[in-house]
1. Compute distance in nm of label points 7 Å out along Cα→Cβ at positions 78 and 94 for each of 1, 2, 3 and report the one that scores greatest.
2. Give the label, chosen from 1, 2, 3, of the structure having the highest value of distance in nm of label points 7 Å out along Cα→Cβ at positions 150 and 246.
3. Which one of 1, 2, 3 has Cα Rg over 2.2 N^0.38 Å, as calculated from the coordinates, equal to 0.94?
4. Comparing structures 1, 2, 3 by mean count of other Cβ atoms within 10 Å over residues 86-93, which one has the largest value?
Structure 1
Amino acid sequence: MTIDTAKRAAQLLCSIAKPETAVILGTGLDIMEQALTIEHSVEYTDIPGFAVSSVASHAGKMIFGRLGQCPVVVMSGRFHLYEGYSPQEVTFPVRVFKLMGVKRILISNAAGGLRKDLVPGSAMIITDHINFTGRNPLVGENNEEMGPRFPDMTCPYSPLLLHKARDYAKRSDLELKEGVYVQVLGPSMETAAETRMLRIMGADAVGMSTVMEVNQAVHCGMEVMAISAITNNNDPDDYRPAPIEEVISMAKIAGPTIAGIFSSVLNS
């Protein structure tokens, strides 16, 4: 995960295109590819330093194209801590994006709702987060070329992008949920007791990704926006299993809504 490897990856991808916006697709959200005008794609295995996702619905390819009229580079599939990857491996693509000249990053994920109004198939825009993994991609020697030693996290999610999303929701008569997202390590799902704890901590949705990438993106000086596809509701008083098939199914329902928000934010 050296800077030289990241530069080689960036050079390869820049030979295809140099968009200023990157998008990361989460579990079950490959359906959002239907909203893209795809111009080119590269397998992760052909990109220096890139890991390979082992999770269902994570295709493992970098897509270049347009979302509306906006040029984008899209990660169809991400890497997770629970797959055995380090925080630095998980966030390696974000550092590559920085070297490509990417200015903003839009992130999606699948998450369990911790409020009753967060029903499966809905979407929640993330306004803040809690890192409950005990990991951070910025641990270790700091690379000043990427960003400062102590990046400010008072406002990790762009107020401007959030304002544009709210405006789109109002114009579209869309009930857009908002809340705090907590990342846990996984891969085991949360117990009922853990769910109660996360709710008491102030979390509204829980998942196993995103915070690592957001921390890295903020360190790199990027504008960040993130939305969760709510795939199940974690009610500790009526706790039910959330098999991966159900997670993917509900994420696909929320996918078009998230694609619409992303497209509006980038084209307004």
Structure 2
Amino acid sequence: MNATAATLQGSVDTRSRIALENLSIFYGDFKAVEDVNLQVRPQSVMAFIGPSGCGKSTVLRSIDRMHEVTPGGRISGRVLLDGEDIYAPNVDPVLVRRMIGMVFQRPNPFPTMSIYENVIAGMKLEKGGRKYKKDFDDLVEASLRGANLWEEVKDRLNRPGAGLSGGQQQRLCIARAIAVQPEVLLMDEPCSALDPISTLAIEELIHELKEKYTIIIVTHNMQQAARVSDETAFFNLPGIGQAGRLIEVGPTSEIFSNPKNRQTEDYISGRFG
């Protein structure tokens, strides 16, 4: 980014990769999320949990500036990547989305593209395709290995990505996301459409990926949050028509065993949600 970190890091813990400061998120005049403050450490996994409609996915989409693509979508406050405001006027949102990759709820490989073409799609858009084939070959192998998919597809790279199983398609989407070498991976319910075996494969992959990436995952599955995350943020909705709020954030072990807020305890224990 062009903005200098020195001018932006004053109130930011420099150990954080992502920091949200007084973040409120709007759809037109409607405030969907109010006054979120949290930090995500490098090479860690943070889970966003909470009932439906409380703003988890909305917050996630604001972190890579996808929310502003929605008609009327806007924010107030700041979203910082390594101390730099990604919503600053001189910041290119395309660059933000390269540095902060997104994996969606349902696997979405490009249906007319081969496995190979799916992986390099982002790089071809960014570089205009001006790379030698060997560079792409190496990138495809490295990305598919990074997504634990290489051994399963190395002999059929020219076949359609849409022909893979659901779990394989999701790992292909992860390979596509990491091919552009982001710093952060956002995952919005990445296992909700998958069977238990595929879910386990994705969860094991998340553990491996955090050695290189900072990961934020939205999940309704509290057992999954407990298995994969280092820290957990609990969001709640005070009432119908009101803005979602961050209620509590902390180490996952503490959130699930000894939450500080009664709302968190009630949600974890299944009293509501």
Structure 3
Amino acid sequence: MRPVLLFVFTMIVLLSAPGMNTVQAQQKNIILATTTSTQDSGLLDVLVPVFEKKTGFFVKTIAVGSGQAMAMGQKGEADVLLVHSPAAEKKFVAEGDGINRRIIMHNDFIIVGPPGDSAKIKGIKSASEAFKKIASANALFLSRSDKSGTHTKEMDIWKAAGIKPDGEKWYQQTGLGMGQTLNVTAEKKGYTLADRGTYLALKKNLGLDILVEGDAILLNVYHVIEVNPAKWRKVNAAGGKAFADFMVSKETQDIIKTFGVDKFGSPLFFPDVGKKEEELGK
């Protein structure tokens, strides 16, 4: 067999080998590490099929707290992150673990509790004052305690209130995602901090009321971050970038703008591409 023909034959055999197909399949798979709120609210159930149909990539979604999502990124175990813990995100990028951090959307956190409201916090404008009243009343508070963006925000509010709740009998740690924590809170008739999107998505089965909202400290901002392929060669850089670009596209921002309106009368998230974080919530 002539050398040229032999080379062509060899390449055909190699390209049709099972191992090559496996590599190609892996290149089409994307691991998205994201917060439980984007999953529990139902937003990803709408967005991911649109992305997959548009690009041909397939998304494996791992919904954990923002802290755990970034820990996955630090180990190269995800390709792209969708998270809501700004201070930790900035550190993640500064340390070279992530690139191209871009703002996607926001909603807000709310303090929810039983209609009876034994701590008498309903209508209080300050989240930290509400936390003080919960503590002074020894009213049951359920914390995610999972290093998520929600947990980080909760810790910020306790700090602003001048209270260290760890170890107190009225303070219980679930170690669960937002949806599960809301369910436990409802079952025990306690209080918790939740993102509005997940609460609204689950509201009809909870029996919990929004008691405190609107404080500036309760703003909840989401960013997309690509895991740095220069640090982890196994990262699907093309897939991660494709998903990040999809999230900032006009098509996706328009979907976010209307998501939840038909069911709840208002959107669960507000699109923010092109905006500065300090401008939000004003």
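Laboratory data are not the source of any read-out in this text; all were calculated from the coordinates shown. Every value quoted in this text rests on a predicted model; they were computed, and no experiment measured them. Cβ atoms are built from the backbone, for glycine too; each structure is taken alone.
1. If we compare distance in nm of label points 7 Å out along Cα→Cβ at positions 78 and 94 over 1, 2, 3, the biggest value is for 2.
2. Numbers: 1: 4.5; 2: 3.7; 3: 2.5.
Comparing 1, 2, 3, the top value of distance in nm of label points 7 Å out along Cα→Cβ at positions 150 and 246 belongs to 1.
3. Details: 1: 0.94; 2: 1.01; 3: 1.17.
Computed on structure 1.
4. Numbers: 1: 21.4; 2: 14.2; 3: 17.4.
When mean count of other Cβ atoms within 10 Å over residues 86-93 is computed for each of 1, 2, 3, structure 1 gives the biggest number.
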